[in-house]
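Enquirer: The next part holds the structures, each set out as structure tokens.
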Structure 1
Amino acid sequence: MCDSVEQIPLTAKVAVIVNPNNPDGRVVGRDVLLNLADRLRERGGFLIVDEAFADPHPETSVAGHCGRDGLIVLKSFGKFFGLAGLRLGFALATPSITNALVQRLGPWAVSGPALAIAAEAFSDAAGRAAFTDRLERRRTLLGDVFAKTGLKEIGGTMLFSLVEHRDAHALYDALCTQRVLVRKFAYAPQWLRFGLPLDENDAETLRQRLAIAIGAIRS
């Protein structure tokens, strides 16, 4: 997996791009991705675009081009719909690729409840729009928490935020004592990734506990 399109070796036949990226939220433009898919196809390869975080950002998606040779798009229910326990996702590609995937994966059955939930989620356009509206409100609440506590946002998506702090690992430990779990990164010790608060009360609780944690590592 490459951090940018420019890092893909000229001899590579396969590339994986997470778009938007986790955890920094970097987005590779649609035209760039399609051009890269064409280049890889000419070498006998393909591009895999993981769109696990793309559902709130449909303008970034290349799913509508999945009939194109050299392109595989991966989608997931766990992020946008908050259904990580469902363990449900799918691949979009040409018939030749999907047939090869079926042969490789074997008869992995998807449960009836998972299929029912997926069908309902996809058929309810109004419900998806309302869900997006709720995510936008929750994301705004999270940004307000950072503004009030002085944390520096450096990236993210509608589903999470990446912040930078010089003592990020110490802040992580302090937040754990406040029963707030965030994600830290061994390769980027100045980063922390935050999920979304549920509502105004949850955001206020996060603000208070974050303020306590910041105060604790300063003392």
Structure 2
Amino acid sequence: MQLTQLDPTKPDQRFPELRKALTDPNGLLAFGGCLSATRLINAYRQGIFPWYNPGEPILWWSPDPRLVVYPDRINISRSLNKTLRKQLFEIRLDSAFLDVMQACAEPRTDGAGTWISADMLSAYQTLHQQGVAHSVEAWQNGELVGGLYGVAIGKVFFGESMFHRRTDASKVVFVNLVQQLKTWGYKLIDCQVTSEHLLSLGAEEISRSAFRNLLDKFCYQSPNPEAWQP
């Protein structure tokens, strides 16, 4: 299936949500195509990611500005630092990737998560099996209580979604991820779109062109060989 570039002057009348999206110039680039591992990896290297609702065609996005975290600039508040010192959670890597995605897909009061369809679950599970997609998890008394997943290419980690079932679990997971990525030599974490939650942790907005320049530099560099090893 071919990708179709969007023409804002000729919205597709079959999909009301797509027609609405076409009136917003912030990042909607194309629709269609597939979620093969090759297409996804190529898209991420160009700063593009899929985001769409079940029943719609696949929508491909590259927002401007872009929200990013530089691993050496994370902001840890005094209260969060106190939580980290308590060591309330056991942090694991890649021990429950599918469970994390399914938890992120659960409906929430803010509407987040419901876009993670069965096709998305299958596509990212394939990336995980190829060693490209990863999860970071918070466990408490043997229960998965928080986590996030994303895609690692070169020295860039592209965050996709996170969830929590205990207070501060997702923040603790994120801080542990950033600290681990810094140890492995990663240079950039993509957070996609702006949120107050991530801004409070040190995320910054940069232009799409600046983001693409960083991807051209860091996606083709190798991190520490110990990265993501069991």
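Derivation of every value follows stated rules applied to the coordinates shown; laboratory data play no part. Everything quoted here is computed from the prediction, not taken from an experiment. Cβ atoms are built from the backbone, for glycine too; each structure is taken alone.
Enquirer: A value of 1.01 was derived for Cα Rg over 2.2 N^0.38 Å; which structure in 1, 2 was it taken from?
Expert: 2
Enquirer: Hey, another quick one. 0.95 is what came out when FRET efficiency 1/(1 + (r/R0)^6) of positions 78 and 142 (r between Cβ atoms, R0 = 30 Å, to 0.05) was calculated for one structure; which of 1, 2 is it?
Expert: 1
Enquirer: Still on this structure, please answer the following. Using distance in nm of label points 7 Å out along Cα→Cβ at positions 30 and 206, single out the structure from 1, 2 with the greatest value.
Expert: 1
Enquirer: Could you figure out which one of 1, 2 the value -9500 for helix-only ellipticity at 222 nm (-39500 (n - 2.57) for each DSSP H run of 4 or more, over all residues; to 500) was computed from? Mind showing how you got there, number by number?
Expert: Values: 1: -13500; 2: -9500.
Answer by label: 2.
Enquirer: Further, regarding this structure: Ranked by relative contact order in percent (Cα under 8 Å, 6 or more apart), which of 1, 2 sits at the highest value?
Expert: 2
Enquirer: Now for a different question. Between 1, 2, which one scores greatest on mean count of other Cβ atoms within 10 Å over residues 38-45?
Expert: 2
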